[in-house]
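There are structures below to look over.
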Structure 1
Amino acid sequence: MQGHCDLSNLTEAGRLGARQVGIALQELPITAAYSSPLQRARETAELIVANTSNGHHGLSLTFKDTLKEINLVQWEGLTFEEVEERFPDGYRDWRQQPHRLRMELDTPDGPKEFYPVPALYDQARQFWQDVLPRHSGETILVVAHSGINRCLINTAIGLGPEYYQSLQQSNCGISILNFAGELGGPVQLESLNLTSHLGDPLPKRKKGQHGPRFLLVRHGETDWNRQKRFQGQMDVPLNDQGRVQSGQARDFLQSVPIHRAVSSPMLRPKETAEIILQSHPDVPLELMDELREISHGLWEGKLEAEIEAAYPGDLKQWQHAPETVQMPEGENLQQVWARAIRAWNDIVASTPERSDGSVVTTLVVAHDAVNKAILCGLVDRGPEAFWIFKQGNGSVTVIDYPDGIAGKPVIQALNITSHLSGGVLDKTAAGAL
């Protein structure tokens with residue numbers, strides 16, 4: 001465990017990964033770059049900047065102590081196995097309830113009780129409060145560490161310290177946050193922990209973890225997605241681009257073992273799943289009715305301008321407070337949450353765990369609203385958080401249960417679209433649901 005100490009350096013693999021990040025970010029108009037001053041993050045940031053197009057145009061690095069890694073006091077320098085052996089209760093808290101992990105910190109006034117994870121959350125909030133007002137409308141690069149990055153993401157999207165272990169951060173993984181303003185305002189997690197630029201299509205699992213893995217996919221594009229027309233439970237098929245995206249998802253996942261597949265019965269996810277399973281022909285496709293898209297009722301088939309004309313103000317309410325909207329002759333988000341999360345729990349509970357310790361991987365193909373409900377449910381968020389997690393057409397999200405289906409889920413990667421665009425940004429159609 002490295003934590004707050006500054007004794008470790010990058011390996012050659014770490015330097016290569018940093019260069020690969022720089023190349024992956026070349027398309028982005030980065031205007032400012034911030035880094036932890038600890039040497040492993042500093043060198044990573046320097047290599048990233050040197051390998052982006054911005055590196056040739058005077059982009060300078062600003063080093064911030066608020067980006068330093070978590071202070072783990074007595075644990076730093078020990079292996080995970082040594083920590084588990086010497087501090088079993090603390091290690092159990094670290095894994096299962098990190099917000100309660102308690103240590104003693106030496107101070108000039110003597111030992112002081114210290115909670116590392118809540119302290120790191122305070123540090124993350126301080127960074128955002130200091131930096132965000134300076135960069136309205138700009139793209140900034142932040143290079144830090146696994147722990148503080150989790151806290152930066154979680155404080156941005158409103159997850160407390162008890163969810164510290166719920167989002168993964170791999171070495172040189174890329175995550176993208178879109179802020180509408182300052183901390184506390186609307187924010188979207190566009191993607192989490194992208195690793196395909198490193199040659200790893202999906203994040204690697206930690207050694208010894210054999211719980212099931214789930215690949216949550218949103219269906220490919222339809223003409224109504226492209227037109228920004230509300231489709232809901234209208235059974236609109238994939239368009240040609242949607243079939244291309246499904247084929248790209250198939251090729252992206254071709255080398256990934258898939259043991260089970262479940263889909264919404266509607267045409268667009270069903271065909272997406274069938275195309276993906278062309279490279280896994282022995283896997284039957286199960287259809288689950290509760291994975292159907294939200295019913296938009298009388299909004300279905302309409303463009304935004306038509307909805308605004310027929311239901312003045314309701315569309316704005318949907319965009320800013322979706323949990324308060326009852327679709328005319330359709331569903332509300334509370335209903336979608338209930339059935340989507342029930343479906344997910346049924347899928348997880350019926351997933352076999354193998355006695356030989358091998359990983360069972362399940363493909364689940366559904367819709368934008370349903371996928372968002374599932375993701376929010378994994379971190380106990382309700383319909384008020386509907387817009388936080390982005391789901392592009394043909395995107396792949398990875399969810400692991402490292403301690404088995406009775407344990408807590410970890411979102412390993414969110415909204416991977418690199419197989420569709422070749423870059424880190426989600427360039428899929430930003431159409432209606």
Structure 2
Amino acid sequence: MNNKQFILRQLAWIALCVLPCLAQADTSNPNEIRLATSLDLQGQSKGLGIGMLNGLEAALRDKQVGTKQIKLLSENDNYSPAKAVEAVNKLLSQDVFAFVGNVGTPTAAAILPLLAEKKIPAIGFFTGADLLRDNQEGVINYRASYGQEVKAVVDEAFKNGYSSDAICAYVQDDAYGLAGLKGLKDVLTDKQGVDYISEGLDKIFQQQDEDASRNGLGPVGFYKRNSLIVRSAYDSIKAWEAKQGKPCKFVVTVGSYESVARFISYAQSKQEPWVYSAVSFTGADNLLQQLAKFGVKDRVVMTQVVPALESSLPIVKDAKAALGDNLGYVSLEGYIVGRMLLKALDDVVAAGKDLSRENVVAALRGQQFDLGGLPLDFSNDNQGSDLVITTALVNNKWAPVDSATWKGWSK
């Protein structure tokens with residue numbers, strides 16, 4: 001081997017071995033602010049993850065804060081707590097400044113301790129669960145809670161003639177579904193003559209084992225996360241009706257879009273005269289598609305935690321311009337969350353402060369401000385918006401619900 005061949009071989013060895021090792025050893029970049037998100041991009045709830053990611057990317061694309069470029073990293077977690085932990089650990093190894101817009105309650109429960117340990121902020125996660133609303137350090141929420149959503153729609157049902165003992169529920173058997181169910185119990189707490197319902201709900205909450213059987217204990221039907229089997233949940237509600245001798249008339253659902261649509265379709269095939277509600281996490285855009293697929297045309301209400309897509313607010317107009325055909329209720333929330341974080345980053349730089357995690361969180365906590373016509377208030381807690389809008393399924397669209405709509409369903 002001559003000297004030239006030896007040198008070329010040594011250079012090749014360096015390129016193959018040394019440089020990759022160096023790259024793995026130092027992933028930091030002083031010219032970037034790396035934000036990260038873990039969401040379902042491939043599983044049964046991928047519509048939610050893709051929608052949130054579209055919104056975040058539209059808000060943060062090509063944005064710069066001071067001299068630093070924003071970079072958004074994302075990983076798929078299939079709406080699985082175990083995969084979420086894996087995804088978040090992978091992202092944490094890449095010098096991440098903050099996590100933003102993660103999707104899901106059970107996944108959030110799994111990864112929040114990891115973020116807290118490393119003092120990484122959790123900003124605008126796509127969940128209304130109470131576990132992010134204990135005013136804990138480093139957690140900033142945009143959206144209203146599930147309790148607020150359930151209260152809004154059940155109160156509206158009460159105003160339109162539905163009694164407390166006619167309320168049932170269909171929920172996902174995990175932290176997400178139980179969070180919505182807790183909201184339902186809170187609504188019923190002050191109602192007369194329904195102590196037996198609260199007792200049934202308490203029995204459900206007492207089942208701590210993740211694999212516990214919660215069906216048959218109250219006016220609730222449970223289904224397993226990432227499962228599309230709805231019959232056992234339906235049977236649980238029917239068993240409750242038979243036991244109490246009182247029919248269910250209004251079903252609060254807290255689940256994923258395909259499962260909720262399948263349940264409604266199945267119940268309608270059984271000629272049930274029920275009216276159904278869904279919380280915003282179900283995914284308004286994907287739920288519409290699934291309801292149309294199963295031939296469901298009415299008797300469904302849904303709470304939204306973002307302004308109407310037809311709103312004239314500047315934030316909605318900006319989102320529409322940035323997202324185009326990808327504008328929907330979920331992507332709008334992602335866009336709002338991205339803009340909210342971007343404002344905090346800009347405010348820190350404008351104030352001449354160090355661009356630290358603590359300063360960015362402080363730029364939101366305790367503050368009140370207008371985000372493109374959308375008021376956000378963090379003065380009393382770590383949740384910026386209390387907005388809850390009730391919509392109804394009309395002509396395969398979500399339209400404002402009114403008393404005439406409710407009266408039509410009661411016939």
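Derivation of every value follows stated rules applied to the coordinates shown; laboratory data play no part. Not measured: the values here are computed from a predicted model. Cβ atoms are built from the backbone, for glycine too; each structure is taken alone.
Brief remarks on what is shown
- For 2.2 (distance in nm of label points 7 Å out along Cα→Cβ at positions 243 and 291, calculated) the corresponding structure among 1, 2: 1
- Structure from which 3.7 was derived, distance in nm of label points 7 Å out along Cα→Cβ at positions 131 and 163, options 1, 2: 2
- Among 1, 2, which structure scores highest (criterion: mean count of other Cβ atoms within 10 Å over residues 139-146): 2
- Computed -0.88 for log10 I(q)/I(0) by the Debye sum over Cα atoms at q = 0.14 Å⁻¹, for residues 155-362 alone - originating structure among 1, 2: 2
- Among 1, 2, structure where helix-only ellipticity at 222 nm (-39500 (n - 2.57) for each DSSP H run of 4 or more, over all residues; to 500) as derived comes to -13500: 2
- Which of 1, 2 yields 4, 20, 30, 26, 15, 4, 1 [P(r) over Cα pairs in 10 Å bins from 0, in percent, calculated]: 1
- Ranking 1, 2 by distance in nm of label points 7 Å out along Cα→Cβ at positions 59 and 123, the structure that comes out highest: 1
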